[in-house]
Structure P
Amino acid sequence: MPVRLNQPAMRQLISEHAVQLANALREKVAIGANEAEIRIETERHLGFLERAAGIKLSPQHEYTVASGRVDSVCQRVIIEYKNPNSAAKIGRTLEAPGTSIAISSSSDGPGS
């Protein structure tokens, strides 16, 4: 039976895995990975987190949310993959093309 982590330990574990995922994704982007490869790498790292935390994540893929579709939903986290080398990549602002697409596909629009 998996050991249940207390909240501070879980936060620490998630923080460590987030850094590992970010580094792995940067490496994939540097070699020209496409959206599917980014998705596979993300899923792989979510599996690492599941095992380390003793939890079960149940992602649903190509999921309908509000009036649009998103790539994945994992509990209450919406995951939208965009090719990091395309014009539609997710950026640092809400106005970035990929960010705008992700927001509009997961909501009824601004202010909803």
Structure Q
Amino acid sequence: MGDGFSVDTEGLADVVPRVAHLAEQVSEIFGALGGRLAGLGALWGDDATGQAIAAKYLPAAELTLDGAGSMRVALRNTGDGLAIMANGFRDTELHNRASVGVGPLA
């Protein structure tokens, strides 16, 4: 049998607001970037060279901004998952202690 297993449930729970804050920072930063880029307009012009630049730039810019949205969602989901894990481990520990008479079932 192994040496056991322990989880710092308070430590997990304490990280959740920081992860949520990070998600909001990502959203704000890339929101500002998207707004700034849109405000600049089509700086490359409409001649053949400008069109060649736009053909490479626009898809890459869109992927970057879409990726930032996905990053925000992933960070939020990570925070939610950490909260669920912390609560689940805590509840399991409380239940296990109560079942062997070492603590209250809460």
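Read-outs throughout are calculated quantities, based only on the coordinates presented, and are distinct from any laboratory measurement. In this text, all values refer to a predicted model and were calculated from it rather than measured experimentally. Cβ atoms are built from the backbone, for glycine too; each structure is taken alone.
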Working back from 1.9 (distance in nm of label points 7 Å out along Cα→Cβ at positions 9 and 49, computed), options P, Q, answer is structure P
For structures P, Q, which has the highest computed value of relative contact order in percent (Cα under 8 Å, 6 or more apart)? Q
Name the one structure among P, Q that Kirkwood radius over Cα pairs in Å of 17.7 was derived from. Q
Distance in nm of label points 7 Å out along Cα→Cβ at positions 25 and 41 - structure with the largest value, from P, Q: Q
Please state which of the structures P, Q yields -29500 when helix-only ellipticity at 222 nm (-39500 (n - 2.57) for each DSSP H run of 4 or more, over all residues; to 500) is computed from it. Q
